[in-house]
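The structures come next, written out as structure tokens.
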Structure I
Amino acid sequence: MERRLYAAIINPAMIVTWIAGLGMVVYWEMNGITTAREFWFIAKFVLVLAMSGVTGMQSRHVKNFAADINTKSARYFRIFNEVPTVLMILVVILVVVKPFQGLL
């Protein structure tokens, strides 16, 4: 089930997100919009990189479960399960509030 979820939803969504995000940056640069140089945008980009790393870790955990070589505790997975949610909330806050706008 996890493998199908990754193949059908998570990986395609991550690829579309990266393509759309990079496309927006290219569009902004071509049209002289400086949003990509704002501190809030750079912070958001770092959080998106972290989210991609978490997705990679989750993919490794799925493979470990399939091979029955999981060494992590249930508590680890309960905490780790909340990391993407926290990252997503922080990204949304950065996009909506745009703190430090005009700082750089």
Structure II
Amino acid sequence: MISFTTLALLWFIWSGTNFANPAIRSELISFQVIDEQKLSITYSIQVRDLTTSHSCNLVARDFDKNVVGEFVDKMPAGTLNVGPNLRIIEISTRIPAVNAGISGCQ
């Protein structure tokens, strides 16, 4: 019983620290519609491993939440700094967009 309790406690500690400090953390700061065919997105990314290349998939959506523009922001190894990195990217759209977001980073 003591070994099971110790094992469960170690697992809770490991899972808590692992999920509290993810390898990649991104946050949408703002977006701005430039014109009917372009949108600007500002976001922050923070990574633990600076020696690996990373990328974020950014999307622009229309009023019905359909994806009308997409951009993969590629960041080669060594281009990011320790701590939050502010990125400003323009996304071309096929029709006017009203929303933007980060669909994922890796």
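A compact table of results
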read-out: Parent structure of the calculated result -23000, given that helix-only ellipticity at 222 nm (-39500 (n - 2.57) for each DSSP H run of 4 or more, over all residues; to 500) is the read-out and I, II the choices; value: I
read-out: Highest-scoring label, criterion being relative contact order in percent (Cα under 8 Å, 6 or more apart), among I, II; value: I
read-out: Comparison of I, II by distance in nm of label points 7 Å out along Cα→Cβ at positions 35 and 75 - largest value held by; value: I
read-out: For 1.6 (distance in nm of label points 7 Å out along Cα→Cβ at positions 11 and 67, calculated) the corresponding structure among I, II; value: I
read-out: Structure from which 13.2 was derived, mean count of other Cβ atoms within 10 Å over residues 27-34, options I, II; value: II
read-out: Top of I, II by distance in nm of label points 7 Å out along Cα→Cβ at positions 3 and 83, largest first; value: II
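Quick note: the coordinates plus some simple rules give every number you see, no bench work behind them. As the structure is a computational prediction, the values presented were derived from the model and not from experiment. Cβ atoms are built from the backbone, for glycine too; each structure is taken alone.
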